Structure I
Amino acid sequence: MALQKSQKVPKDAVELDELQATEYVWDLVTDWKPISDTWALRYASFALGGLNALCGLMINSHYRNKLKLGNYGFFASSLPITIMPGVLTAMFHRHMVSTDLLLMKNEACPMCYEIRSGALQLSMGLLYPLILAPASSLMLAQRYSTYRVPDLQQGPKVMFQFIRKLTRPYNNTLTVMAIAQVAASSVLTYFEMRNNITLRIKMMDIEAKLMAENH
């Protein structure tokens with residue numbers, strides 16, 4: 001059965017609410033053969049989540065190395081800065097990009113999906129770690145006395161300047177990360193759109209053949 005949005009419901013149509021339609025399209029994608037028709041829809045969110053987890057790990061390692069933390073608080077800082085961005089990216093991309101694509105929520109603006117995907121990728125893979133990584137590293141450095149850091153009582157301006165000093169040598173790497181994230185999200189979202197079109201064309205072909213056989 002091809003899933004379609006329509007104001008006028010045909011007599012033999014099965015009406016689905018959004019949750020039921022979401023379950024239906026994802027069951028269809030999961031069970032579809034060959035996998036080459038739906039590979040981006042299946043795996044793009046996990047690939048983008050993995051990329052953001054890697055970026056989070058690298059950003060966290062930079063600040064930990066700068067503040068000479070060694071193994072102090074490694075897991076405590078790595079889990080929220082590495083695992084969380086990866087998991088959240090995969091979840092949000094699947095919900096806000098892939099599912100919307102499959103349900104044809106914004107047919108008039110295909111580019112909007114790529115913009116949304118890129119914004120999500122940068123916020124989870126760059127902005128989030130750049131806020132959390134220096135904060136957790138400064139806290140651990142102060143706790144274990146591994147590096148002389150400014151006191152919080154000196155005010156936010158002093159803390160910001162200190163963090164900027166730590167970040168400056170890493171600016172080129174951060175730029176490469178940002179470009180890689182935007183490129184990966186754009187390319188994979190494009191292939192998701194291609195997969196969606198392929199899936200719909202083949203579904204309509206199957207439906208047309210079944211109708212021809214019944215007549």
Structure II
Amino acid sequence: MKLNLYDKLAGIYDSLAYMALGREFFASHRAFLEEVNEGDTVLFIGGGSGGVLKEISDRAGSAGRVYFVEASARMIQMAQEKISKSGENAHNNVIFLHQGDFDALPEERVDLVITQYLLDVLVDKDIEKLFQAIEQRASENVKWLVAEFTNKASRKWMTQSMILFFRLFTQNPRNNLPQVEDYFFAEGYTLLRQQSFKKGWIKALLYQKTNA
């Protein structure tokens with residue numbers, strides 16, 4: 001994944017999302033965050049401006065570690081500012097990584113993976129690379145928290161409009177939505193829980209892989 005494609009939109013991304021998608025979009029980011037436990041090692045990839053980073057960091061605690069991986073330098077800066085404004089030393093458990101190469105992810109056993117609106121901007125080969133990278137780093141019974149758009153027929157025009165917008169302004173190479181569930185099924189993950197937003201157009205999914 002190329003670096004800094006979203007820098008030009010970073011400052012207005014959240015405002016645009018709120019105007020276009022409303023509160024439910026942001027509520028989907030918080031679905032299942034209770035799965036982050038004290039002492040967990042969390043891999044948060046594509047965290048954007050870090051809207052839920054403080055909560056993840058709080059839940060992991062001083063014994064845990066949160067790797068915040070983001071391809072946009074501006075998004076990382078915004079996430080760092082949000083954490084620093086909290087003024088709490090507990091957030092020393094966050095490690096910021098500006099990178100888009102999944103092969104370069106930290107070589108550490110991961111308890112929980114979080115990807116929110118990341119898979120729908122990756123081409124198929126990059127999604128496959130991500131799964132391969134997680135496989136090499138996954139702890140036993142690793143969990144994966146996902147939030148993505150779905151191919152809902154009644155929202156087809158809106159989906160295509162969003163895809164076109166991001167292709168124009170961020171050079172996002174994807175021209176459709178991936179079948180996210182197919183990737184998890186193929187890799188041996190079990191769907192534990194799901195929550196729908198925007199009448200099913202957005203879904204938050206919690207997967208687990210046993211004997212990883």
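The numbers here are math on the coordinates, done by the rules we state, and not lab data. Everything numeric in this text was worked out from a predicted model, so none of it was measured. Cβ atoms are built from the backbone, for glycine too; each structure is taken alone.
I, II: which one has distance in nm of label points 7 Å out along Cα→Cβ at positions 96 and 136, as calculated, at 2.1? Could the numbers behind the result be given before it?
Details: I: 2.1; II: 2.6.
Of the structures listed, the value fits I.
If distance in nm of label points 7 Å out along Cα→Cβ at positions 56 and 112 is computed to be 1.0, which of I, II is the source? Before the final figure, lay out the partial values.
On the way: I: 2.9; II: 1.0.
Among I, II, the structure yielding 1.0 for distance in nm of label points 7 Å out along Cα→Cβ at positions 56 and 112 is II.
Please compute relative contact order in percent (Cα under 8 Å, 6 or more apart) for structures I, II and give me the label with the greatest value.
Looking at the calculated values, the largest one is I.
A value of 19.9 was derived for Kirkwood radius over Cα pairs in Å; which structure in I, II was it taken from? Numbers along the way, then the final one.
Numbers: I: 19.9; II: 17.4.
Comparing all candidates, it corresponds to I.
Taking helix-only ellipticity at 222 nm (-39500 (n - 2.57) for each DSSP H run of 4 or more, over all residues; to 500) from the coordinates of each of I, II, which one would give -11500?
Details: I: -23000; II: -11500.
Corresponding structure: II.
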